[in-house]
Each structure stands twice: as C-alpha cells, then as structure tokens.
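Read the figures in this text as sums done on the coordinates, not as results from a lab. Fair warning: this is a prediction, and the values are worked out from it, not measured in the lab. Cβ atoms are built from the backbone, for glycine too; each structure is taken alone.
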Structure 1
Amino acid sequence: MPTETQPLSVLVRASRVIDPASGMDRVADVGVEGGLIKAIDSSLDPASYDKVIEAEGMILAPGLIDPHVHLREPGQVHKEDIESGTLAAVAGGFTTVCCMPNTSPALDSPEMVEFVRSRAQQVGHCRVFCVAAATQGRKGERLAEIGLCLDAGAVGYSDDGDVIESASMMKSVLQAVKATGKCFMQHCQELTLTDGAVMHAGTVSAKLGHRGWPREAEEIIIERDIRLNKAIGCDYHIQHMSSGDSVEIVARAQREGIPVTCEASPHHLLLTHEAIETHGSMAKMNPPLREQSDIDALRQGVADGVITILATDHAPHTNDEKRNVLSEAPFGIIGLESALGLYHKALVETGCIGWPKLIELLTINPARLCGLDSMGLGSISVGGAADLTLIDPDCSWTLGESDLVGKSRNTPFLGWTMGTRSVMTIVGGKIRNERAFSSVV
C-alpha cells in the first residue's frame, strides 16, 4: 500500500465493538499502534495516543472483506484498476478485497499473481489478494499452474466470468484445488440454457421480447458440482447466487456434510427483473435479477445460515459500454462504495438478521473462506492486525455521483437512500478513509 504520513497511534473511544470471531459485543476503547491493535479496554488513557476518535454511538467492526471483486488490471484499466478499485473499497469500509482472474491476460500463472501483489503494494489503498484462474486462460481445457499460483500467494481459485463447462475438467479442478487446501469458487451457468439470454426468464422478458435466462442454468451446475465433490471434499463456494431454489440445494448438501458455501450480492437481495424496465442495461447482471420469491428465499437463506458470505461482485464498466442496447451491453454493476448500506437495507432493516450477524458475513466468514483468518484478518484482537471499520449505524444518506470514487458509474442504486454508512476505514493502522462524524482530537 502507498506510504502515507499517519499518526503513530490511534485511540477509538467508546464505540460498540463487535467482533463475531470472538463473540465480543460491548462498548470499549480500542487502541492502535504500529499497525496492530495495542489494547481493548473499558477505558484507555487518551494521553498515550497521537490521535483520539470520539466514537460514542458508533460500531467498530473488523475491517470489511470482499472476496469477489473485479479490479480489471491488467487489460481493462479504462474501467477500473487496482488503485481506483481499492479507493472505492476503503470508501465503502472494506480493508481487504480478493480480485477475480478474468483480466487480460488472465491471472492464471504465478507471474500474474505476483503482478497483482506488487501493484497492490505500490498503489493499493487496502489489502489485495488474488483469486487465481483454475484453468489456463480460463478456457476450461487445461489446468492452470495451481500449485505455483498457491506459492505466489493465491488465496483461492476460480474461472469467474465463465463456468467450467466440462464435468471431467471440473473433477480435475476440484482434486487439484483440494490438494492446496484452498477453495474453488464457481460461476454457476449452464451455457446451453443461457445462449443469447440477457435477463431472467419470466413475465418481463416475455413482455420485452428478450430470451430468458432460467433458474435451472444455475441450479444444474450447483447440483453437478456437489455430486462431483462428494467424494473429493474440496472447499467449494458458489458465487453470486440468484435462485431461491439454489438455497435448498445448498442446504441439503450442507446437511450431508459436503463442504459447500455460498454468497449473495446486494443486487440479488434487493432488485427484481422488473428493474430492467426502468434501469435498462444498468440492471443487466450475470446471473440475472430474478423475482421477489427469489429475494425472499435468499434472505431466508442468510437468516438460516445457509448463505454465510456477502460479496459485491464489483464489476466496473464504462458509461459508453453500458449505454449499448441491452443485448450488447456488458453484464454487471459496481458495488463497493454502497454495499454496506444496501446489505443493511436488505437484511437488517427487514429483520432478517442483526448487526453481529451482518458483520460476521462481511468479515470473519470471508476471511475463513480465503484463509485470511490465519493472517489475523477478519477479527479484532490484541496483537492482531489493525484493520478496522467504524460504522455510523443510524446515518441517513443518499447515494450520489460524488460518492462513487472508482472509475465507473454503472449502478442502478444512484438516488437510493440508506440508513447506515462506514465513516472511517483503518488499514494496517493507517486511516484510509474518514468522514466528518465526531470529535477528533
């Protein structure tokens, strides 16, 4: 991360400290020094710290972690790059992101993993870890250099953006990734059911005359992979789940003891396919927005503990690309700057879960998925990394253009009012984002 002049020590006073990893949920002072958490106590001496943040009424959480973002570097830096993407991350309260390998060239070799690590050290505003491609060029034909990518620092594997279509290759991938002890993240899309489709198969696609994308395209791949993995036991993770029926498939596998986890994104928890009628290509997602019944099932899946991770699938595109007709515009939207407020709206304001569970889904659970908990990330503990997110739990704000600090603006959530916001992001003891909210000494 870039070198910046920062106070040697910081004291966050009287916030509600929530650390799901340890079960801590109490009002306390947290002292930070030398990039580490120095102390957690009911009353710490302000005179011992260079900067004191009066945070009464705020929530102090472990730094938020997003295991599914697209930083577009190398190859598509006109959309986003590591510097701009991590700036968006800290603006949203994220201290760690894991970048997907569908870049150009793909992140399918130790050299490319090292490239990401080096660039993040030079220009990144938060921690960046690489999810390496599982197959060469993400073509699904030959295994990538999985072991060497692990040695270079890969924290997981995926051909995200493309499904591994061949069952035989998928079995080989699961076996190879199992040997690394890391997870495989699948983009679940049965291609013969989605060719030419741009949105959910339902009443809106029929009305607009577009070919529909059925739920079965997701569900079939999930069921296939679970069956393949039953004897292998690789940590298998489903990305951006969209179908309500997928929740029950995963729940059944979890009850059988098969290692499968899944994530939900803000848009699939809040928007239906009807958004296409008002937002056009800004609501074009992969997988697509579906129906209210799917939203309800996904939210219930979070409440029941089936869906254990929240991930934005932050996917930047230029305005010109998104202004294309629906059939030609790219899939995806940005998410880092607005995610916390949108998750709160979808899950806390609706009564599905409370703050401790929301923070768990955004911190220790993604940390465990990618093995980052072994680095001290995703939790708050004395001697641990000082990655912290300070949250105003009762802050009404409206997402505007000025809040989007990355390169792209492709989101249907502009103009949405949210009820909570991150107000300070601390990465390795350094304040990377700060909004006016309290008395700072």
Structure 2
Amino acid sequence: MASILIRGGRVIDPASGTDDTLDVLIEGDRITRIAKGIESLDGQVIDASGLIVSPGLIDPHVHLREPGQEHKETIQTGSQAAVAGGFTTVCCMPNTAPTLDSPEIVRFVYDRARDAACRVYPVAAGTVGRQGEQMTEIQLLAQAGAIGISDDGDVIVSAGMMKSVLTATASAGLCFMQHCQEPTLTRNASMHAGGVSTRLGLGGWPRVAEELIIERDVRLVGETGCRYHVQHLSCAGSVDLIRAARGRGLPVTAEASPHHLLLTEEACLGYDTNTKMNPPLREHSDIEAIKQGVADGTITILATDHAPHAPDEKALPFNEAPFGIIGLETALAGYAQALVEPGNIDWPKLIELITVNPAKLCNLDRDHLGEEGLGELREGGLADVTLIDPNLEWTVTKADLEGLSCNTPFLGRSFSARPVMTVVGGQIRHSRLESHAAVYTH
C-alpha cells in the first residue's frame, strides 16, 4: 500500500481543535496516524517544517461551465485549477446549458467528475431552467446526489415560489444558496452605484438590490425552517441583516469572496472588465464591514465564485462584457492577505472557514457521510490534505492559472502565502515542493 509521511508540519484541524507540530501518515486513501515522531516508512516522506498542514480546502461556490460552455471551463480543467489553489473539493453551480435541474444532469456531472483532479459535487437548480416559474423535483435531485439547491446567477423573484422551494429544500435536508439580486433595481447596471459609476458613465447597482432579497428571504426562512445561505455577500447592510438573523437563531449563513475582501469600485476606473462582477465591487466601508463580519462569526464561509469567461467575451466594452472572474488559484492567498495579515483572524480561523464549515453547509461532513466525511484531519478519515506555506512571496502570472480562462484582476498582484501541495484521496494532485513536483494530468 502506497504511503506518504508528512513530517513536522503545523497541523491545524479546526474540527478537533488541533494546532500542533505533528506528523501525518497517509496509507492508501486514508490518514492512518497523526502523532509526533512517526517512523519513516518505505513511501514518500515530505518535510513540512515551516508549513501548515490543513484539511483539504473546500469551495462551495464555483462555476465549471459544463455542460454547454466548455470553451470557458470544463469539469476537468476546473478541477486542475482547484488543486493548484489547494482545493480538494469544489461544489459546482447549476447555471450551465442545459441547467442542472434534473437527476440525469446531476448524474452527468458525477460521471464527468470521475477522472477529475479533485472531488466535484453538483448544486442543483430550484426552478426549471432557473426561470423561477416551475419548481424542480428537489427530492429527486437530492437522491441523485445534489448537495445543495440554488438558482445562482438569478434570484427567485416570486416570494410564493421561493417559499415553496425553501419548503421542499428543507424536506430534502439540503441548504438553499441564494443569489441576492432584486432584478428591477439592477437593469442595465454594470457596477456599484456611486461616484465611480457616475464618473465612468456606467449603470449603477445599488446595495439595496442585495439587501431587499435577504430581508424577504429571512422572513421566509422563519416560516419554513430551511437552511439558507447568502452567496457572495458584498455590502455592509447585508452583514447587518445576516447578523440580526443569526442572532434570532435562524439557520442563516453567508459567504464572502476574495474580490469583495480586497478590491473596491475604484478598481473599475480603467474600464478593466476583469473588475466587472456580480455582485459588484463596492466601497471601502463595505470591505471593512465584511471583514468585521468574518471576525465576529457572522460570516462563516469563504468561497471564490470562480467564474471563467473566454478572452473575447471579456474584451467587449465594460457594459457589454459578462460578469465574473476566476478565483480558485489565488483564493487562499487573497484570504490570507485580506484577513490574516491585517489581524482580523488567525490561520486556524481561516482554515475553519474553508474546510469544516463549507463541508457542513453542503452535507459533506462526517455527520452526513460517516467515515467518508470531508473537512477534517483525523485518523481513519479520507486523506484530503493541503499543505500551505504561510510565508511564500509570489506574484500572480498567467503561468499560475491552470484553468481555461485567465479573467482575473489579480494578475501582477503580489501575495505572501500559497498552497504548496494538494493531496486528494492519498494522491498528490499538485505540488510546488521541489522534491515532489507532481502535477495531475488526465
């Protein structure tokens, strides 16, 4: 049986509260021992001194574009981008063509993911075609393997339909992940409504478009009891709404994305379409509020909203180009720069936000999957492990991007932390360590 001994790293496992210098022994696809002074075996030995040894990172919000938009990304290429960024598991959104709105298409994703570099789990749509008019067979979608429900890319406009979807989602034991955008307030909008949009002559996207949907949905959550998750939260008022809902004991969670922690509306001043995203970049006060929300436990998950687009699409004028940026390869570095370096949170807290918390959100934890549960490091558990160098200085170049697309505003930006090895099921799928420079190929 193949073995890997990860020696002398700072093992951080938020699920158990572990934060200590330890060795981790992997045999086959399992972690068999976590202790000090494990003797070297015949397999690979990795010197992890100076590195953090974390549970495999989990991203609950990515767009892999397959089926239907394979020129932007595929399940295969997206998984390669994921392991390059330290992610061992990603959850893909349903805004594909066709939509992930039937058990057959959910099973298609699993079939395509068999040879992927990381674990891939589908989030299925709540309404047919994400049109908001007819509810999908949510129970059947869950039985087929959907780990969440969302019409991501669109909001369910009808409150009546939304209540029905929440009720069915709760019955299936899943979480609903909401794209919070009141559409009548964002028509022809390209960026945050403020001084910069006025200066650039671009349509403005007000904060209230996000806040109104959260306010409505929180009331519906109170009636249905459904677990409800706000995706890519972008403004201070939304943080306040989530904090209040959680304070009342409602099953409401929220995520923040790297770009909403690092960039403001001013990044759009050069009409760079790589700064055009949904929801838009907002103001410094919003960033500070989101950081505070992470620090005080209001925001419990970090997610990339990895959204690949082809170069010719992003080459269109700003008001015509599609929304979205990629994020998998740079996310961990961005989180560290935005949250750890300024002292908002420490490394154990950051790892909690990108491992055990998203695992619980998506029913991928041990409570749901038993010994197959993800998001933690434990003896007998699956060997999904990420090694992180918390002091590695690097600058983002196109060569660092493993997916099909390169639409990111972070090209040329310098960071001070980076994943250096990604192990999925006991297999090294990506490594930047010189003596273990394995890169997954299909």
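Which structure, out of 1, 2, was distance in nm of label points 7 Å out along Cα→Cβ at positions 17 and 305 derived from, given a value of 2.6?
1
Rank structures 1, 2 by mean count of other Cβ atoms within 10 Å over residues 153-160 and report only the one at the top, that is, the highest.
1
Mean count of other Cβ atoms within 10 Å over residues 81-88 was computed and gave 24.8; which structure, 1, 2, did it come from?
1
So if we calculate mean count of other Cβ atoms within 10 Å over residues 65-72 for every structure here (1, 2), which label has the highest result?
Sorting by mean count of other Cβ atoms within 10 Å over residues 65-72 in descending order puts 1 first.
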